[in-house]
Structure 1
């Protein structure tokens with residue numbers, strides 16, 4: 001009898017383990033799919049009406065034969081991306097999956113775009129998901145056809161690289177492709193792999209039994225789906241090295257951990273593609289002291305592929321350089337924490353010392369002891385592995401950090417700003433000793449959303465902070481990818497080492513970062529037509545600009561080019577006379593509430609409501625006023641190490657505009673060009689009158705003595721129906737015009 005009981009118990013235990021294993025592999029959950037777009041084609045009359053409005057505005061500021069200005073978003077994620085998938089789960093407060101088909105319908109009918117691209121993290125794109133993506137993108141394009149389409153859809157992915165130190169950090173780059181036919185599409189997305197020091201994805205998934213317990217505990221909150229996602233993600237082996245890309249096995253993950261290797265792979269494919277760096281100054285994942293100096297080499301930069309850079313997104317502005325340091329790096333890479341620079345900037349390492357000192361004093365310790373502990377806290381902050389300085393001070397809150405680490409005088413800056421990775425710093429670099437074309441970064445400027453819920457172009461209205469921004473990112477701490485800090489808030493710091501980091505998102509400032517997410521920007525192109533080739537050609541010649549969301553119209557021209565020709569933004573030339581320029585800008589349309597009639601009839605059921613949240617791009621006849629035009633002049637370095645601060649003049653000129661909604665036209669010249677003996681680039685910023693904007697004042701600092709951020713009322717943590725609005729002067733950034741000495 002006893003033996004029978006033991007056998008039965010053993011059988012039950014075995015059955016339980018098998019059940020847990022099956023649950024942990026996600027076999028009871030459905031795989032995500034790319035989906036089939038449901039929206040109808042936008043009526044030709046609607047497209048014609050939009051084009052006519054732009055042509056009318058162009059002529060009002062004297063543009064005689066305007067190209068078409070088309071608006072798009074070249075940075076969009078669906079829940080095929082792991083972070084987007086995690087945010088979509090009920091356990092993170094999400095509202096379910098948003099596949100590729102949703103992004104297509106949103107671009108067509110919610111935001112009313114002319115073009116867009118899909119850019120899910122390559123790390124998450126298994127062979128099945130890549131095929132699903134291709135199929136959905138083709139179906140999206142087929143709705144409007146290829147001849148004068150209502151919407152052009154570009155295929156791509158995000159090469160997502162994160163380093164643990166400035167020396168091994170390269171950042172994120174979107175890769176997009178011109179065409180959708182099999183012969184012009186890579187069979188494998190190219191990923192950067194996992195960060196240095198972390199295991200590859202095939203080893204990164206938690207054990208199946210652990211995932212099985214999670215699937216049971218979170219049965220109604222996405223646990224089974226998370227298990228399935230992990231299983232598929234970790235089941236793809238790495239592609240073998242040293243094999244031509246077209247001979248790789250079908251079911252493998254192609255990895256290129258540096259830009260040089262990424263460019264080599266694209267060289268092998270030899271397809272029409274663009275590589276667009278983005279989020280360059282975003283300090284959430286970018287290590288302290290990171291700089292783009294190391295990317296300007298003969299191998300780590302490819303002028304063939306890298307022609308554009310994203311200066312603004314829903315993650316903030318990465319345009320502006322500031323002459324302060326978040327950490328001091330010595331000749332042998334030794335680190336020191338710099339002191340605050342008056343009211344302009346307080347390093348987070350310095351604030352770590354202040355928090356520890358205040359706690360230490362409150363515990364009754366001596367002033368000297370607390371000063372020593374503050375110095376140690378500053379040291380531990382800058383020494384922390386994997387950007388983990390935040391975790392060196394136990395149990396801090398958003399309020400504890402005040403506005404440390406932030407650029408206080410930048411326009412809606414990226415979180416924990418890294419100035420030596422800003423667009424202006426990048427454009428000021430020069431290495432004359434490099435090969436031709438690799439001595440400078442000659443990037444065109446664009447903006448995008450970096451949206452993670454399949455919603456391209458969310459910046460058309462200041463609405464829906466919960467759905468149209470990534471603010472739910474802060475909820476990661478309440479999921480399996482994060483954990484809340486339960487340590488006592490003591491007056492002493494702790495060291496954070498790489499091998500002690502079990503849950504990366506718990507190591508980062510996810511909650512404070514969550515206040516800094518925005519609705520995102522747009523890319524505009526000056527194109528000869530609205531088809532795939534015309535838009536692509538405009539991007540290739542850098543005749544593009546970015547906006548912080550509104551559809552501002554912008555023209556920037558060199559009026560005395562060689563042989564008397566007028567050259568547009570993005571142009572590159574040599575001049576033997578001082579250059580003269582013309583800038584024209586027209587403000588964006590003010591928006592009506594709700595959705596226009598063509599959108600209301602575009603999809604069945606409640607799909608439009610779910611995707612658009614009841615609000616679409618719906619322009620009135622009134623435009624916002626352009627208040628002024630900024631001109632930025634950058635004179636690139638003559639040698640490595642030349643101080644860039646005096647070379648970046650922002651603004652070099654500020655040109656006022658009349659208070660006239662029909663637009664603004666200004667002219668200027670540079671009488672110093674020839675006499676300076678230096679190559680120069682110029683670009684224009686058109687600034688609109690301030691309007692309410694989601695997340696424009698992320699912390700809402702209450703200042704003490706007019707300088708110190710004594711208390712904060714952050715966006716994250718507010719009810720979701722509070723969109724955390726603040727006025728912002730939206731803007732458009734032209735691509736530079738590059739003028740070299742004769």
Structure 2
């Protein structure tokens with residue numbers, strides 16, 4: 001394995017080769033041009049990511065671009081292949097510190113030494129984090145950058161106009177116009193997404209050909225197919241395109257091809273309307289390649305001019321825009337650096353960034369929790385009137401609270417290079433400090449020995465009985481591998497709760513997909529409680545998994561690694577939605593996930609009860625599997641129907657077990673009267689006895705009145721510790737004496753048609769609940 005610096009040296013030499021710009025155009029088009037309906041099928045490992053492409057572009061602008069055409073189409077393809085080979089080697093070289101450390105541990109173990117792997121010290125070092133930082137997912141959509149742009153800099157409009165001629169609204173319009181122009185040009189290509197489709201073709205060919213023949217066919221056929229996608233670029237007059245082949249295309253056609261290939265990424269500013277103020281825009285975000293430009297960019301993590309100036313100037317009219325995502329990123333991030341260079345404005349710029357961070361986060365959570373459940377800039381003071389700390393955003397939901405601390409921090413250049421000190425410093429400011437504030441706030445809320453003062457100066461009266469406070473950290477900047485870094489770098493005592501740390505862009509997605517406060521807070525609860533079980537590189541993978549399968553543990557599994565490709569399920573669903581594209585639902589796992597109107601009705605009726613522990617009730621219902629939920633709904637319908645038929649009280653009880661021990665129980669009462677007070681008393685009393693008898697940790701009770709159209713007219717929840725009680729002991733023995741009383745029903749299991757129905761009716765399943 002070659003050292004990273006040697007691989008990078010060869011990459012620098014590669015981009016200077018004659019005709020390389022055209023091979024790079026093929027790579028950029030094929031790796032960053034996505035068919036929306038196929039985005040969930042993308043093989044990310046076969047494509048360059050944004051950082052890899054930026055590296056190539058960063059080396060490209062270090063000298064004037066050589067637009068000389070390759071000697072032949074084979075040279076064009078070979079330069080492209082060599083790029084992927086070197087990038088693969090680069091990735092392997094970055095894994096070297098990990099493999100070396102692992103090898104040392106293995107060697108010690110082989111020599112009889114007992115070595116315990118400390119994950120924090122092993123994975124949390126700079127050389128171990130360089131690779132996950134460089135190869136992390138984008139973490140944000142370009143459209144999110146544009147949506148948050150005006151919110152982020154709304155207090156800096158005057159400075160930006162005066163000092164950089166930077167108009168937020170018009171810059172946003174300019175980007176959208178540029179994207180529109182380039183997207184229209186891209187239609188000239190019959191894009192086949194070969195990185196995904198060709199492997200299947202090879203698989204079919206392998207059944208008919210020998211290994212040697214298959215290799216030869218692949219080497220000959222794939223380039224032909226690749227270039228055939230671009231057939232429309234070979235002639236400006238397309239009438240004769242059907243007669244073309246690689247062997248007889250005239251030299252003029254190849255010149256036309258290279259010219260049109262480059263033109264896929266070119267915009268001509270002379271054709272822009274003056275409204276866009278395109279000259280000012282280009283001045284801020286374009287760069288003209290020349291000798292020794294971007295010379296400080298030597299390796300991974302160095303500052304790369306391409307990231308702040310992603311437009312490459314060809315001449316006074318034409319500009320090469322290789323990746324429009326980089327352009328959206330640049331207009332979101334660059335203004336802060338401009339302002340930071342003004343010593344007279346830098347302090348105000350930092351304050352503004354902190355203020356808008358709170359405002360953006362508050363607005364996102366406000367849409368979910370509603371105004372009566374959310375507070376901003378909450379001061380916590382002791383009885384002596386001393387400020388202990390503050391909560392940026394506080395959300396209350398029943399007996400649960402969400403404490404959110406917001407930081408406006410991003411990875412510095414030194415951190416991206418894998419510097420230990422810089423990484424620790426950045427992480428301290430972005431995550432650790434927020435976590436420390438959150439722990440203090442959590443303690444004060446649970447102990448209730450402090451006052452909470454709202455943004456308006458009035459005291460906030462927190463509801464009685466808050467039993468849990470979830471901690472969330474938010475950064476307003478895109479922070480590569482933030483989830484992974486939090487996992488391996490967070491300084492936390494064993495008895496302290498985990499925080500859930502994410503970017504504001506992650507929160508934007510979560511609030512979009514989980515717009516109900518109970519759903520969102522349940523996601524937060526699951527993420528925090530299963531922090532040691534689920535492992536993943538980025539938040540989108542966790543969200544994608546939750547939306548399709550839920551964040552539940554698998555029996556017999558100690559840990560589950562979530563692949564980053566789970567985030568592509570969101571790509572398939574979210575991006576077309578935001579762009580207003582009408583595409584097929586086929587393959588959209590999120591839109592087609594299991595959903596039950598009846599279960600939603602059940603939950604909505606529960607939410608109408610203004611009792612703190614309704615939150616717990618819903619969370620435990622959410623914990624049940626799809627099959628378990630269906631069983632509950634069937635039993636409720638059956639029980640209510642029986643009461644209407646015979647005018648008698650009917651009920652059922654079910655228990656969820658873990659390791660053979662009862663954990664959560666549920667009782668449903670269908671009362672034979674319309675007296676709500678009677679229903680409440682009988683439900684509470686029965687559930688208390690049933691919980692005692694089962695020795696379950698938690699028991700829920702749901703009840704309905706005889707003629708009520710609702711599923712639920714009363715609810716009770718009991719999670720008190722089990723203690724011996726003489727009266728309950730007698731009552732539980734009496735409860736066990738009746739026929740079918742005390743029978744444990746395991747829900748979620750497929751019941752045979754001829755088995756006794758698990759509802760306890762005594763009938764066969766096919767004659768009972770199966771018919772419902």
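Supply the structure label, taken from 1, 2, corresponding to distance in nm of label points 7 Å out along Cα→Cβ at positions 91 and 219 with the calculated value 1.5. Matching structure: 1. Figure out for me which of the structures 1, 2 the number 3.3 belongs to, where distance in nm of label points 7 Å out along Cα→Cβ at positions 83 and 379 was derived from the coordinates. Structure 1 accounts for this read-out. A value of -15500 was derived for helix-only ellipticity at 222 nm (-39500 (n - 2.57) for each DSSP H run of 4 or more, over all residues; to 500); which structure in 1, 2 was it taken from? It must be structure 2, since only it matches. Between structures 1, 2, the greatest calculated value of Rg/Rh (Cα atoms, Kirkwood Rh) is seen in 2. Using relative contact order in percent (Cα under 8 Å, 6 or more apart) for the comparison, can you identify which of 1, 2 gives the largest number? Evaluating relative contact order in percent (Cα under 8 Å, 6 or more apart) on every structure, the highest lands on 1. From which structure (1, 2) was distance in nm of label points 7 Å out along Cα→Cβ at positions 75 and 147 calculated, if the value obtained is 4.7? This figure was derived from 2. If semi-axes √(5λ) of the Cα gyration tensor in Å, for residues 395-554 alone is computed to be 36, 23, 15, which of 1, 2 is the source? Computed on structure 1.
Bear in mind these aren't lab numbers, they're just calculated from the coordinates by the rules spelled out. Values in this document were obtained by computation on a predicted structure and should not be read as measured data. Cβ atoms are built from the backbone, for glycine too; each structure is taken alone.
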